[in-house]
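The structures come next, written out as structure tokens.
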Structure P
Amino acid sequence: MDAKPARLSRTVLTEIILPADTNYHHTVFGGRVMQYIDKVATIASMRHSRRGVVTASSDSLDFFAPVKLGEAIQLEAVVTWTHRSSMEVYVKVESENLLTGEKKTTAESYLTFVALDEKGQPTPVPAIIPETDEEKRLFETAAARYEARKQRKAERMAHTF
């Protein structure tokens, strides 16, 4: 299976924040942002693997700033690293005031997806070829995140009720 450039998985999702998307502070619900993150990361991982995928984990979701009513939210996802059947996906979330053009990074997240074959079983995925400086940085730091995920999972399994 040939490795693929990370750029081929890059996916962008843009939405406008409407009243139904907001809380009583007139900022987007965190759960709505989580939904957008899962959606854009799913598309990126399917583009990379050309398989159906499932979300295996969400390592982190760090919020830096609110997205306000009437602003655009833009999410950019890219597969940063792969293991046998799993893919790490990085998602960057930005907001844009559509009247002034001001943009800010509002959140970022790392998720893991597993590619599935026709029988619903994990199946191998191509390796990643990072090209840009950002892709290289994400790729070089991914193995440490993978090991941290494994450690967290092992600790949870040891402490189940």
Structure Q
Amino acid sequence: MIRKACIADAPIIHKLLAEHAGKGAMLSRSLAEIYQAIRSFYVLEEQGEVLGTVSLQVWWADLAEVRSLVVSERLSGRGCGRQLVQACIDEACQLGLSRLFALTYQEQFFARLGFSLIEKSELPHKIWGDCMKCSKFPDCDEVAMAMRLPPASH
């Protein structure tokens, strides 16, 4: 089941992200940052256990980012990551956004969901604030991918 995160989920979200950040697969986020952004998170819950998460970060009137995507390795290959990203796509459409992007090492995964490679320079400068905290900055090896969203039907 995919649902919006609640305050009680913050510590487990933090643990999931820290495990993957420790492997160099993503940027870490502090527990304080997760609490502050809890309304942007979705969680994947199975039998009462949170086993995955994703966040939708709105950057501008027409642009949002899929970030902090993690799924427990024991659910690998079951489409859980796709379901989490789809929750972000659905919300972005409901909000009336026209473009969604991700900075990722998982190019094929995002391509299967309809994202295409773009130049990082196409993204607004303000998104790079988090990158300054990364040990790989300025030699980032992630790729930028984006997708156009259908017009909102309000």
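What follows is calculated from the coordinates using simple rules that are stated; it is not laboratory data. All figures in this text were calculated on a predicted structure; none of them were measured in a lab. Cβ atoms are built from the backbone, for glycine too; each structure is taken alone.
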Q: Work out which structure the value -0.74, -0.90 belongs to, where log10 I(q)/I(0) by the Debye sum over Cα atoms at q = 0.20, 0.24 Å⁻¹, for residues 21-68 alone was derived from one of P, Q.
A: P
Q. P, Q: which one has distance in nm of label points 7 Å out along Cα→Cβ at positions 53 and 77, as calculated, at 0.6?
A. P
Q: Identify the structure, out of P, Q, from whose coordinates relative contact order in percent (Cα under 8 Å, 6 or more apart) was calculated to give 27.
A: P
Q: Using P(r) over Cα pairs in 10 Å bins from 0, in percent as the calculated read-out, with 11, 42, 39, 8, 0 as its value, let me know the right label among P, Q.
A: Q
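Comparing FRET efficiency 1/(1 + (r/R0)^6) of positions 45 and 109 (r between Cβ atoms, R0 = 25 Å, to 0.05) across structures P, Q, which is largest? Can you show the working numbers first?
Values: P: 1.00; Q: 0.75.
Comparing P, Q, the top value of FRET efficiency 1/(1 + (r/R0)^6) of positions 45 and 109 (r between Cβ atoms, R0 = 25 Å, to 0.05) belongs to P.
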Q) Given a computed value of -0.42, -0.48, -0.79, -0.84 for log10 I(q)/I(0) by the Debye sum over Cα atoms at q = 0.13, 0.14, 0.20, 0.21 Å⁻¹, for residues 37-116 alone, which structure among P, Q does it belong to? A) P
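With helix-only ellipticity at 222 nm (-39500 (n - 2.57) for each DSSP H run of 4 or more, over all residues; to 500) derived from the coordinates and found to be -8000, which of P, Q does the value describe?
Working: P: -10000; Q: -8000.
Label of the originating structure: Q.
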